[in-house]
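K.L.:
Several structures are given next for inspection.
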Structure I
Amino acid sequence: MSGHYLYQALRVVVWLAMAFALWKGDRAVRVAAVAVLLVDVATFLIRPQNGDISGETILLAVDFACAVVLLVLAVRFANLWIGAAMLFQAAQFSLHAFYLVMERAHDPLHAWINNLDLLGIVISVVAGTVLAVRRRVILAREDAEREARRQKLSQGA
């Protein structure tokens, strides 16, 4: 039963972190956050039971789509945090593919790896959000300094 509470706590963390990413992130962060949220919604809606091959296959396709979105973002923006998120998503995809192909029932090992992968993706997206905020602050500071120098030069001339 405690695993259920941990799962619900992780879902709350995912939604809060992605809301933060949508609120404060740049375009790459926002696209990644939407992809992660869509995977979470699909997982919640489909909820495959043990032996439900069609549900597992749909989730595998959703994981693949999210991995492709993160790959495109990694190629387009070339940020380290996107690469980390993409690798975690690839591990998630591999985990689901392994359990589907081997026709194994979800066990505690699957739950741990699944949850740690999701946590790694969330940490990567939050790191990207923090970096985007820092980048905006640095650019604003540089613009203010440039404007102050311009004002000083125009008054002195």
Structure II
Amino acid sequence: MIYEIVNPSDAYTIVAADFEVATVACLLLGNGQYAFDPLEDGGEKVPLFLFGGADAWCRKRFGTGCETLVRRVILGRHESLAACLDSCLIGRLDARREYESALRLIETETNREQFRRERHDRRRSSLNDIGARAWKMAKNLREQTPAPLISAPPQVFSR
């Protein structure tokens, strides 16, 4: 399922194997400050938790608290989570489709990675680099580093 990452910075999309992985990725990337809106029929939204409520929502939706859910996915499904985080791409759905078309024409993994980073840097306007943070966490999960997570910077919200 493809999701738009609802955040106060640049537009991003991300792909998750299922809703559980999407939820954990959303919690890790935004620490409650972001939501995931499904861009395909039948998808379920991961809501914003700016003012709390994430744990109660996880218990109702998954039968367990957020901390346990995150731990379960990191320990048991780290490759699915890493693939999801690695799919984080700046731009809306049309930009993702253009990117994926261009990527099919690039022959080597090294050149694909260079293209992704250069494209990302050209399009990014915010200091909050959600994509780079997601990619680093994906790398850390795959390498099973002791502390794979990177905290989201606090957003400033006012009334």
Structure III
Amino acid sequence: MKFSDVILAVATVAVIDVLVYYVLGMALIPSMGSYWGLNSAAIVSMLVAGLVAGCVFAGKIQEESKMRAIGKIAVLFGAGMLFATMIALSANGYYSAWVKENLQSTFSTGAWTTTDWYVYEQLTLAGQVALNVLLALVLGFIGLYAGSMLRKPKESQK
């Protein structure tokens, strides 16, 4: 699998992921609530995106070692998810308020300095990024593998 094929597969996974995430988010957030609806939409969309991309790129994936080709796509998708998550959470004005609310409900924060708040917010951001990257790697890999298994390779014609 050439690097250009990997890039195209990752772009396909990313586009499908965003589209499915949006549709599922619109459907699940009102019925499941903000937290569970958003997280469920994210998990299902990563799996579906991998599944569809695995079907589309099954021929390219089966040209070389299947695990190696799927691993390349999943790792690059995870790297993209790393940057997307960092940007999305850092740019969200309510993220800091959400972190502060959660920290205050978990710890006794009365004596915390500004540095303490900064450090714990950065730690929370790193945890969110790590969780999203882990989910992208695992669910992307599972979806790509299952999708590539759904489509059988074409037999060579003589």
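K.L.:
Comparing distance in nm of label points 7 Å out along Cα→Cβ at positions 9 and 33 across structures I, II, III, which is largest?
P.N.:
Top value of distance in nm of label points 7 Å out along Cα→Cβ at positions 9 and 33, among I, II, III, belongs to structure III.
K.L.:
Kindly point out which one of I, II, III the value -29000 was derived from, the read-out being helix-only ellipticity at 222 nm (-39500 (n - 2.57) for each DSSP H run of 4 or more, over all residues; to 500).
P.N.:
It traces back to III.
Just so you know, all these numbers are worked out from the coordinates, no wet-lab data involved. None of these values were measured; they are calculated from a predicted model. Cβ atoms are built from the backbone, for glycine too; each structure is taken alone.
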